Structure P
Amino acid sequence: MPAELRSAAADQLAKLVRENGTRLATGFLATRDLLPALADHGHLDVAYDLLLQDAAPSWLNMIAKGATTVWERWEGVDDDGVPHESLNHYSKGAVIGFLHRYVAGLQRTTATWRTFRVHPRPGGGVTWARAGHDAPHGRIDVSWRLDGDELRLDLTVPPGCVATVVLPSGEVAAGPGTHRWVEPAG
């Protein structure tokens with residue numbers, strides 16, 4: 001989509017999601033991109049509301065019905081407990097990308113993870129997140145917590161790697177080792 005149309009399209013998408021009761025109505029191809037499209041264009045609140053929606057159709061509704069995997073259909077197990085289609089399916093499980101890249105904030109910037117970005121995006125009442133990745137150069141760990149008016153961020157950068165860390169006060173570079181930042185949540 002041309003850059004000049006993206007903001008208006010995201011506004012329309014957010015409006016459609018809200019008009020649908022902040023419930024999902026996506027198929028296989030669109031599910032992966034829905035939350036990032038909203039978050040990247042000024043609708044992080046709508047993305048979190050969708051993520052945390054527990055009425056069907058939703059990810060949390062699957063969990064409420066006992067899911068330990070992501071189902072192929074939003075209504076993978078009906079109200080009578082009868083399963084339908086695959087109960088271990090990738091497409092709607094693509095939400096994990098949003099959890100890693102936006103909630104925890106861990107984003108690769110090179111194919112080998114030699115450089116990466118850490119930009120947690122708190123919202124929706126989520127007050128902490130933790131994620132790790134076994135990169136070719138070693139383990140990357142990131143965790144953050146909102147503690148009152150403070151953001152506490154811990155990061156482990158493997159040898160030979162550099163992270164760009166986006167904090168409320170701005171961007172900083174972090175080389176190999178363990179780092180901690182505490183600053184106003186902004």
Structure Q
Amino acid sequence: MQVSRTEQKRRIKEIEQLVAELVKLPPQALDRATGLEEFKLILRDTAKLEGSARQRQIKYLTKLVQNEPLEPLYELVGRHRGKSLSERKQLHALEFYRDALVNEALEKRQECRENNTEWAENWTSDTLVELKAEMPEIEVLTLSRLSYLFAQTRNPRHSREIFRYLRSIQEMRQRNSLQAR
């Protein structure tokens with residue numbers, strides 16, 4: 001699945017917000033954090049800066065962090081500053097999958113019209129294959145049907161239903177992971 005430049009910029013902005021929250025953390029929280037050894041000193045120095053110097057340093061840290069696993073960083077910020085940042089990231093990911101699925105369905109519909117071929121509700125989708133790998137609990141037929149209906153009718157209700165379905169799967173996964181602890 002190809003990520004648009006706008007989506008890439010939005011993801012970088014999310015990481016930048018994460019780094020800004022990390023900079024705001026108290027030094028004691030950073031001391032207890034594991035896996036940040038090379039960033040702790042830079043984070044402390046950045047916290048002392050003000051104005052545009054701080055912004056430049058945050059952007060520099062964003063470039064350093066973007067190739068690292070971000071989940072531990074989101075957990076660290078969540079413990080000290082609240083879960084809103086990671087929740088917003090999860091919602092953006094679901095919106096991205098929904099939009100990718102809907103756009104792929106619209107392209108498939110156009111392709112079938114141009115080739116005068118039939119298009120059915122159980123069409124194959126690269127986005128669904130990737131989404132199934134990410135969330136094995138999803139029912140591929142449900143999502144392919146909803147995206148098919150959206151492409152046929154352009155009714156936003158179907159797009160919202162895709163998002164609700166993905167959100168419910170995500171919430172179920174979160175509940176199961178909390179119960180497993």
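All of the numbers you see were taken from the coordinates with simple rules; none came from a lab. All values derive from a computational prediction rather than experimental measurement. Cβ atoms are built from the backbone, for glycine too; each structure is taken alone.
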Comparison of P, Q - label where distance in nm of label points 7 Å out along Cα→Cβ at positions 108 and 132 is highest: P
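With relative contact order in percent (Cα under 8 Å, 6 or more apart) as the yardstick, tell me which of P, Q scores highest.
Working: P: 12; Q: 19.
Of structures P, Q, the maximum of relative contact order in percent (Cα under 8 Å, 6 or more apart) occurs in Q.
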Ranking P, Q by Rg/Rh (Cα atoms, Kirkwood Rh), the structure that comes out highest: Q
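Thinking only about FRET efficiency 1/(1 + (r/R0)^6) of positions 60 and 156 (r between Cβ atoms, R0 = 41 Å, to 0.05), which of P, Q has the largest value?
Working: P: 0.85; Q: 0.50.
By FRET efficiency 1/(1 + (r/R0)^6) of positions 60 and 156 (r between Cβ atoms, R0 = 41 Å, to 0.05), the leading structure of P, Q is P.
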Source structure (of P, Q) for FRET efficiency 1/(1 + (r/R0)^6) of positions 44 and 140 (r between Cβ atoms, R0 = 30 Å, to 0.05), computed value 0.05: Q
Structure (P, Q) behind the derived value -7500 of helix-only ellipticity at 222 nm (-39500 (n - 2.57) for each DSSP H run of 4 or more, over all residues; to 500): P
